[in-house]
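Following are the structures in question.
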Structure I
Amino acid sequence: MDLLKILEILIEFNTVNDPDNGKTPDPDVIDFVEGILNGLGVKTKVLVSHGYRSIVGIVGSGEPRVLLLAHLDVVPFIRNDWKYDPLKLTIEGDLAYGRGTLDDKGNVAAVLKALEDLVSIDRGTFIVAFTTDEEIGGENGARVVRDYLLNNELRPNYVINADGHSMVIINRRRAIFNARVRSRVEKTVINGRRETVRFQLDYKVTSPYHAAYFISGVDTHPVIALSQYVWFNNVYVASLRGGFVKSNVTPSWVETDIVVPCSGCPQQEVDDGLTRLVRALLPLTRFVPRVKAQSIYGVTATPNVYRVVGDHHEFMINIRAMNDDAKAIEEAMIDALMEDFQEIEVKVESEGGGGYLYTPRDSRLVKTASEVLSELGLEARVMEMAGASDARYFSPLGIETIDFGPIGGNHHGPNEYVSVKSLGLTAKFYEELIRRLLMKV
């Protein structure tokens, strides 16, 4: 099986998952994957939930059972921000560019390559599954796959979620919450000087296009910078625009028309409601909720989407925390507003499973994965990563679960890429890890 040819075909399927803007993954991508699985002699079952398709393949029977999971959907892209065609695989040296090369179609290709040598397994049960809605929470993908396995007495002993990067063993990830914060449209007129101000996303270490990787104190979020500017300078906001994509994608820029009050200046229209909401973002992105486990990333809150909904201005704040209690997050945000912003509406919902990933370092899965990496000549690093994943549907059940993936960069951002060499090593890692896990203890 030609790994790069598989990846090339996968990239050409437009699987952007952005239902708020009428974009859902091309369902034919599941047919393509099913054709490969059936060609290898793997029995398959296609699951459908609210239009989203997933596929499960099963090899062998009995315990132990190992699930290898990956997703085919991708985040939206702004084509003008790309040097390369995001829907075509472009290879330059060791790097392959295209939307999904790292997150997560490169991983899908590596899983299919590993499967080629696993179909003849003669012990235990190997389960492979591919979903199409991880990027919006997994309710119609990983959750459906999980429930199908549990209902058919196929509960996995181990889950390898092929949705990581950097070839590290990811054993901890925070849960995701989305907060909708709203304020009424309140147009008014004041005397003032009209200006336009613009802020760009700025980072010092690694690009936080994926909102989970934004590090407060290191990176500069353009909307939070705007909030501080409006607060500090006591100006009014007239209108707002920016590179808004979706809740888990950090906007690369924001621009607003502001009005600086001054006596004797001409009258200008402003929006008191929008001004109040922009100012409120400063405390709303610095609230301190109680958590159920510690994270090296702490709590992250990033306002990544702005829109007008009826007679309200609305921001969507993407929140990452080691917690599974949306109500506790909401109460902490409301407390942060205090008496200054009592008119701001806050509603918090957990995204997807609402759980967080945690598998101890001394578990059999983590220890075995470390051994395999070392034998492949790679450093066996076990660590927390900032982003969430479908692992949260399995870890809360007490199932040993890790995330893993190849080396690459710019996931969720322009010119996403993956290392071709690391893809081959990732496939070998999956193959050998599964063989060892299927050996009875």
Structure II
Amino acid sequence: MTKEKLKVLELFAGVGGFRVGLERSDANFFETRWANQWEPSRKSQDAFEVYEYQFPDSKNINKDIETIPNDMFEEMDANLIVGGFPCQDYSVARSKKHELGIEGKKGVLFWQIIRAVNHIQPQYLILENVDRLLKSPSKQRGRDFAIMLAAFNELDYSVEWRVINAAEYGRAQRRRRVFFFVYKNDTNWSKHLDAHYENTSSNQLFEKDDENRYDKYIFEEGLFARQFSIMQRPYKSRSSFGVLSDDVVEVSDNFTGTIWNTGVMRHGKYYTIDTEPTMTESPIPLKDIIVPDDEVPNNYYVSDEKLKKFNYLRGPKKIERTSLDGHKYMYSEGGMSPYDSLDLPGRTMLTSEGSINRSTHLLFVNNKYRLITPVEAEKLQDFPADWTKYKKLATGEEVEVTDRMRMFFMGNALVTGIVTRIGEELKKIHMEY
């Protein structure tokens, strides 16, 4: 039987990173039909307008996801949802009417993904977030991620996850992000796992005394293992097994456990281990992505005055600070290289890229100090050159985007080359099972 292609809904779409990565994998197989992008508290919706310029063929929705009605989701026959969502506070509570609530304004957005899943019932999801999600909040480490696992389990989905540093898998940026592969338990892939690993009913999966059964899945046969090879043993023997309560509020209130950088959750039970990459893929160094001098605008070169500020920010320092309760303390910060090595991949880009701050990339090329350009920022995220140069307004007019906004986009984006490899493996899974 011929398998149908995957119809994609891209949430929190930004300038289309997931779509770029998936279509580079196979543009015929991954068909993005819907996208939602909304930047709160901004009059100008620049990211959406770039998306609209690049992808006029899909239904692009520029509204707060919380205002998208359930029946609009139900009209979408998407079998794949993708998106990178804000990492905030995901704790939940129960109201007097026994409804779930959540602390943290942006944290609500994860529950909008759950709402979309509940009404669309896709076969798969690919999600992305910062790796600190696995350890948050600091007072109850791992709780936020456990809540997410419990929420997907409640909807009868399984979750595989891996923290991936793009530079360790041949890309040009040292960017660590946690990726989720979420799949419905009635998919052929899930049924294959039930039969291949368990030969038993689903309620007996992951017994505490038989964790080793899933080492093979994590090290060799899972989606991430196929594309992103790791050492065939837990790092420092770190592993953990847990059973999630069926009550998400119970998980929020009482979760205790450790979530490592790799793991799988099925039917409410999870197994997680700390893993290391095999380090067989050489990263792309900065010298291979920088543009020729004649393509660098004059305003990207750093004056002596700005260089002094960079030297201070990147140097070691001790600063006396005062806490909110009036307590004085010394804040210490170690020194870093005075400029970024062209022989190494780029450091993680932030939304502040392009401004004068400690995290900004500072290059020394042909005896001149300069910042990276928007095109170089796009290359660090594996976007085509000048991907964000133009946007389409609601009037249909096409205009140029400011350089500062282009840098903001890239600081918010993801390494699309990683998504391409995930897409390649998801296609194999979908077609083989």
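Only the coordinates and a few stated rules stand behind these numbers; no lab work does. Here the structure is a predicted model, which is why all the values come from computation and not from measurement. Cβ atoms are built from the backbone, for glycine too; each structure is taken alone.
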Next item on the list: Output the label of whichever structure in I, II has the greatest value of relative contact order in percent (Cα under 8 Å, 6 or more apart).
Entry: I
Margin query: By the measure distance in nm of label points 7 Å out along Cα→Cβ at positions 122 and 410, tell me the structure among I, II with the highest figure.
Written below: I
Margin query: To test your reading of the models, identify which of I, II gives 4.6 for distance in nm of label points 7 Å out along Cα→Cβ at positions 74 and 258 when calculated.
Written below: II
Margin query: Computing distance in nm of label points 7 Å out along Cα→Cβ at positions 306 and 418 for each of I, II, which one ends up highest?
Written below: I
